[in-house]
Structure P
Amino acid sequence: MKTSIFRQVGKAFCYLAFAKALLITTSCKSSTLQLEKITAGQTVVDSTIQGVTEIEDYIAPYKESVDQQMDEKLSYNPVSMHKNDFKYNTPIGNMMAAIVRTQGAPVYKSRTGKEIDIVLLNHGGIRSDMPAGAVTMRRAYEIMPFDNEITVAELTGEQMNQLISYLVEKKRAHPIDGMKILLDKDGSLKSVSIQNQPLDMNKTYTVATNDYLYNGGDNMSFFKDTPQTKTDYKIRNAMIDFFKKVDTLKFERDDRFDIIN
């Protein structure tokens, strides 16, 4: 009974195809057909649509198994985190940047022998909050529902200067790591350091980001045409791997991007 509805649908398509073929092969007229009228209707897909019991029963065991995996506790978060908790940097943003570095650095080094200098993600890429309590795989999917992957770009000193100017102009809590930007009271740039060193215009910097931003997302044009090393590692998967090996999340707001009062 579980597969009967699928068989019925399959038979219907077979009958339709057969009837269409029969009409074409048996017709002896060569007159040209002309479309006279088109009618259309709209079906709203919402909660009023009734499910098909046989299909629901068929997928129920698989859904139960998936739900168990999605809701399994991977780690623990003691304090609720949201991307709008603070203006310039947030605990959840700092967490995302730390995950990209922690999980992406070994992959990048194995492929290039190089270290990651900084991490830059986007504020809008964080799609959900992180409530206090159990951290699950489902939460990782809610925070990062996209299939964005970690990629590492190589930026010149001038391109890094453009990156810094972008962050200063936007004044938003884009997740960063490995870089410290301080603003004056009027919002202008006061100081910047990368790996605790001043910006070196003659150096090439390695910047871990995601493929969406690398391709110009959020108007981050400073990544354009820069050398790139793909990791083939989805940020969501990096989150899940990180949560599995950390008992308790400990992320806070700090002074990596802030204004001097």
Structure Q
Amino acid sequence: MSSDKTATVEKQDSGGPVPRHVAIIMDGNGRWAEERHRPRLFGHRAGVDSVREIVECARTLGIDFLTLYAFSTENWNRPEGEVSGLMGLLKNYLQAELTTMLRNGVRLQCIGLLQSLPDDVLDILQRTIEETRACTGMTLNLALNYGGRSELLSAMKEIARQCQEGSLDWQSLTESTINDHLFTAGQPDPDFLIRTGGENRLSNFLLWQVSYAELYFTETKWPDFRKEQFLKAIESFSRRQRRFGKTGAQIATG
């Protein structure tokens, strides 16, 4: 689904316009741990607490979609111990948070090449997705084994296959056709992209979907990014004027 130019709406107690869909690149866990002379997995464990706090805060603000970049296609290149530790943390998080998700109406969805995940991780993911399917309070997307280029390649292959079979006409292809074949099909594009940890790049994350997203980069590493920092970021978003190619005067006059 393409970005809705009216996707930001006033939510109670928000202090201003709140993005309908927030995407976050959760960066800095390993460096946070290294600064404290601890193993990198120590930082990832601390980062799980940030996930809990930000999910709760986003739900309270009335944000409809929250997408967290949890594990990229490139992250398999990390040391084997770190990768297995991350998978264990993911399993523990899902097992511990299911009751809270159900109580708060949080629906879990996952985007990425999920079949490449370990069987035990994939099993608990699928069970959590199914158990929260009826929740309507907020959608939490976990991007797992995700890469923006691999997502686009997968979409292009499927579109080409359907054109070859005759179920799609290449002359009638539109941006909506591509949207409908992405992992995020049926969801609005992110209005706001946050990256923690001091890096100023997208790192192959939602390359198509963030075309018109507002960007926010912070030096704060993910384990230290909590409610206070999240509200500061949302406040920054609320002060921005989203023009979508129009002039500021056009937006001001409606």
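A short reminder: the numbers here are calculations on the coordinates, not readings from a lab. The structure presented is a predicted model; accordingly, all values stated were derived computationally and were not measured. Cβ atoms are built from the backbone, for glycine too; each structure is taken alone.
Worth pointing out:
- Structure with the greatest value (metric mean count of other Cβ atoms within 10 Å over residues 96-103, set P, Q): P
- Which entry (P, Q) yields the derived value 3.5 for distance in nm of label points 7 Å out along Cα→Cβ at positions 184 and 216: P
- Test item: percent of Cα pairs over 25 Å apart, for residues 40-159 alone calculated as 24, pick one of P, Q: Q
- Highest-scoring entry among P, Q, by percent of Cα pairs over 18 Å apart, for residues 72-127 alone, is P.
- When distance in nm of label points 7 Å out along Cα→Cβ at positions 80 and 192 is calculated for each of structures P, Q, structure Q gives the greatest result.
- Read-out mean count of other Cβ atoms within 10 Å over residues 112-119, computed value 17.2, structure in P, Q: P
- If you line up P, Q by mean projected area of the Cα convex hull in nm², the top spot, with the largest value, goes to P.
- Comparing mean count of other Cβ atoms within 10 Å over residues 120-127 across structures P, Q, the highest figure comes from P.
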